[in-house]
Structure P
Amino acid sequence: MLSQSIVGEGLFLRTIRIFFEKRSRAKYISHLDCTRCMQRAIKRAGLPVWYTEGFNPHLYLTFALPLALGYEGLRETMDIRLLDDEMPLGQVQDRLNAVLPQGFRVVQVLNAQGKPAQIAWAEYQVSLECEGIPAQELLHLWQSFDVPGPILVQKKGKKGMKEVDIRPFFETLEAQASSRGLRLSLRFAAGTVTNINPTLALDRFLIQNSLDPSVLEIVRTRILTQDLKEFC
C-alpha cells in the first residue's frame, strides 16, 4: 500500500491516484504538454500538494504509463501527494474538473495502492475505415493477419532500431465489422518490462495489405496488472 507516509513530526503525505480522460482534440497534446497542463490545473485548483525538497523544488507528479500522441484515453493515471490527510477524494475530483481544459476530465480519485511496476497490459479500442473497402473485407484481412506465427516489426530500442516479433505480446479480444469499417478490441503488453505500441501492429497490418485508412482512431480503455486486474 502506497497511500501514506510520514515526512516530518505530525506531517503525513498521502499519495493519491487520479484517473482521467484524455479525449477529442486533447489527444494531440504531447505527454510533456499534458504534464504542464496538469501542473497548472493542480495549482489553479488550490490542492494542498507536496513539493520535492532541495535547491529546485517541484510538484510531485508522476504518470504510470504515458499515452502515445494521437491516442485517446478513458482511464489514464497520474499520482500526486497531498499534505492534507483528511481532504475528501471527491473534493479533489471536483476541484480539478472545475479548472481542467476541454478534452480532460477526472473520472475517479483513489488512494494509491499498486506500484507502476505492476503494470503488464493495456487494452485498446480501434476504429479503422478505408474508403472503398467494405467492412467485411477489412474484417477478413484482419483475421488473416491475426494468425499464429511471427509478426516482425522494426522497434526502436536503446541501441537503435531492431527487428522484433510482437506476436507474443498482443492478442485480439474482439474483431467485428461495423456499418462503416472495422472495430477491434486489442490487448498489448505494457509497462517497464515490455511495452508494445499498438501502432506497430496496426502499421504492419496496413502495409502488408496495402491499405490507406481514411479513419484510424485508437482509444486506450484500461491499464492492467499481470493477472489482468485493473491497475489502481
Structure Q
Amino acid sequence: MAKTTIKGNCYVCGKELTKAGAKRHLLTHEYSGEKSQNCRIVKVEFPYDKDYWLYLDIPFTSTLRSLDSFLREIWLECCGHMSAFYVGVYEEVGMSRKIATISDGSVLRYAYDFGSTTELIISFVGTITRKYQKNAVRLLVRNEAPLYHCAVCGKPAKELCCECIYEIDNPFYCESCANVHYNETEHHMLPVVNSPRMGVCGYEGEMDVYEFDPEKLYDK
C-alpha cells in the first residue's frame, strides 16, 4: 500500500499541521470571551496505521456516548454494530461516563464491531476553552486523505478490492480498472475513503461530511 504524508488540516484556521505539532497549535485557539465551554482535547489514532488520526474537543459536561456517536459518523458506521470504550484491555467504561471525570493524560481503547473490529486509541491530551457551540464534539484537526495508486495503471485509486486486500500488496484500483477487475473476478469492491475502516464489512463512508474545506472553518 502507498504511504503518504501524516500532515493534517486545522479546522479552526486552515493551517497545515503535523500530528506532533497539532496540540501546541490548538492551544493558540483558546477562547476567552463570554459563553465559553471547558473542554478536553482528544487525540484519536488508528494503532495499526497512524496516518489516520484526529484531534477533537468535547465539553466537560458531555459523555463518552457523544464521542462514540461522532466516531461512528466520521470514521466507522456501516451496519449499526456495537461499540465500547475500555481502560486497558478488558475493563469497559460506560458510555454515560462524563468527560469531566476523565483527566488529562488518560488513554482509553475503543472498539467498533466485535466481529470485524476496528480499534482506536483515545488519548485525552489537554484542556481548552472554546466558544459555546451546540454540537458536543468539535473536529479540530484531521489527517489529510492518504493517496493510493491503482495497481494496474498507477492513477489515483478510487476502489479497494476486499478479497485482494488479504492476498496482494496493492489491492487498489482506479475506477476503470476496478470495473475490469470486478468483471474478471466478481470480487467485492468498496470505495477508497479517509478512514481506518476502509475495506472492512460494508463501510463506504456515507455519513462522513467532514472533508476539509477552507471556506467552512469554525472561526468564520
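What follows draws every value from the coordinates through simple rules; no lab data is involved. As the structure is a prediction and not an experimental result, all values here were calculated from the model. Cβ atoms are built from the backbone, for glycine too; each structure is taken alone.
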- Query: From which structure (P, Q) was Cα Rg over 2.2 N^0.38 Å calculated, if the value obtained is 1.16?
  - Reply: P
- Message: So if we calculate distance in nm of label points 7 Å out along Cα→Cβ at positions 64 and 128 for every structure here (P, Q), which label has the highest result?
- Response: P
- Query: Out of P, Q, which one gives 0.7 for distance in nm of label points 7 Å out along Cα→Cβ at positions 168 and 184 as computed from the coordinates?
  - Reply: Q
- Quick one: distance in nm of label points 7 Å out along Cα→Cβ at positions 40 and 120 came out at 1.3 when computed from one of P, Q, so which one is it? Q
- Origin of the derived value 4.4 (distance in nm of label points 7 Å out along Cα→Cβ at positions 80 and 160; candidates P, Q): P
- Note on the structure: With helix-only ellipticity at 222 nm (-39500 (n - 2.57) for each DSSP H run of 4 or more, over all residues; to 500) computed for every candidate in P, Q, -3500 is reproduced by structure Q
